[in-house]
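Some structures to go through are shown next.
Just so you know, all these numbers are worked out from the coordinates, no wet-lab data involved. Keep in mind it's a predicted model, so treat the numbers as computed, not measured. Cβ atoms are built from the backbone, for glycine too; each structure is taken alone.
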Structure P
């Protein structure tokens, strides 16, 4: 039996949407994936804690940019595949609304798109691939973990934690796309994220309805928000996948890459606190005592 009976009317509204926003895999310019160009602007790198002296080094620009791009593709793929797995094991409790089915179908396409783009990027630098794969495996062990329903007090609590993590991840993907606009990034990379964002905005609407509808206490919502904050802070360069680049730079360039500050003192956290993109993450954190939520750092 579905856990989302309270969402029936709101899901029905979403179910009636037209699907002209959808894109096809053939719309992604995979042929341009291996073309020269940068993938992230310097201000983005600073906001996620990459030191300015590392950003400025010409000899580190290509390995840093390349490893970050591949890691973002593969991290997005893993997260999309977690949604497919959750749908498979929790289908009866999720129900069969059209919005949920569209979300699942589109996430399957996203996973394939990011996988193909990652494979194309990997052909650029096979000499760095072993170190990259080692670093990504370490990150995947953190953010790609499948939670056991038995660890939660109820199926509703299990679903709430899952969709909370999904919602923040999807807002992060939209933020990445926003930061690419006007940044002079590689055109194929920009187009990949532009297309992805169009469908993710639909998914965020569905995520929000599902989270709101679940019958869980305010105390549990606060506990899960607290867990999200603590998990991100403790594993920031795994969830924002800088860690594989750190392993590549250490293995091939002898550079020990360290974040410039803890997550809550970075530009990223300022964005979480202030950017419209992260408004739903802020709604989740609003269940906490305000004193538990670190303030936005100064610009």
Structure Q
């Protein structure tokens, strides 16, 4: 977990010292969005038994899907409808930091079962992210053709991964090794770009951005509360606790990268990412641990 701090700090220091070329953020972002992240999506979906996961945990799948649709509708029609960055904020509402925060926290709290629920949650929400949130995010900025929308590398790689998973076909070993190597670049590249971005900001203003604070409160506190009745109705208390933790996760770091790549407000995306992360650890996680103590006594 220490790398989550050290890598962006390194990027911040080099950017502040003016040791990097002017186009470094654009170059790193393009490599991440068009090569490394699609490779990770393909690897994740191709190496999972999707049918087995979904059959075994259909109630979790239903809750994950319902939560994703709820997030989309709330963002589009209620929470951000009068904001000029509505598609960006809605996209960030639907993207969660499952890899860096949700999976480790779930495993620490609930062991192997928490890890299993977190992986399934990540897979389901990824599908909704690319086929529901992403089209709204992209079309909201400018007119795009259907072919450009559908041929996004991440969407193509997700479809390819699902085909591999559902057909049971094995990926050739050299291709699997190449995908694994590219996937391993996602985390360091994203964290470096975060450091580069923070180097160009007034850090004192991040926690005073009212829209970012409003977004973070909705993402980390309000939305989980709204989803709680459905979670409790469809799942057992332990599964409900795991899902509540995952739904409360802060917005994904990659939303900052996508904002930069498609011309949205990078500063707002960065502020939302940092504020939602702070709010999760300072308030939401403490409440979840209190709830865990209650659930474990039942």
Distance in nm of label points 7 Å out along Cα→Cβ at positions 104 and 184 - highest-scoring structure of P, Q:
P
So P(r) over Cα pairs in 5 Å bins from 0, in percent, for residues 128-199 alone, computed for just one structure, reads 3, 12, 14, 17, 18, 19, 11, 4, 1, 0; which one of P, Q is that?
Q
One of P, Q was used to compute mean count of other Cβ atoms within 10 Å over residues 160-167, and the result was 21.9. Which label is that?
P
Quick check for you: by mean count of other Cβ atoms within 10 Å over residues 88-95, which of P, Q is greatest?
Q
If distance in nm of label points 7 Å out along Cα→Cβ at positions 40 and 176 is calculated from each of P, Q, which structure is the one that comes out at 0.9?
P
Quick one: semi-axes √(5λ) of the Cα gyration tensor in Å came out at 28, 25, 20 when computed from one of P, Q, so which one is it?
Q
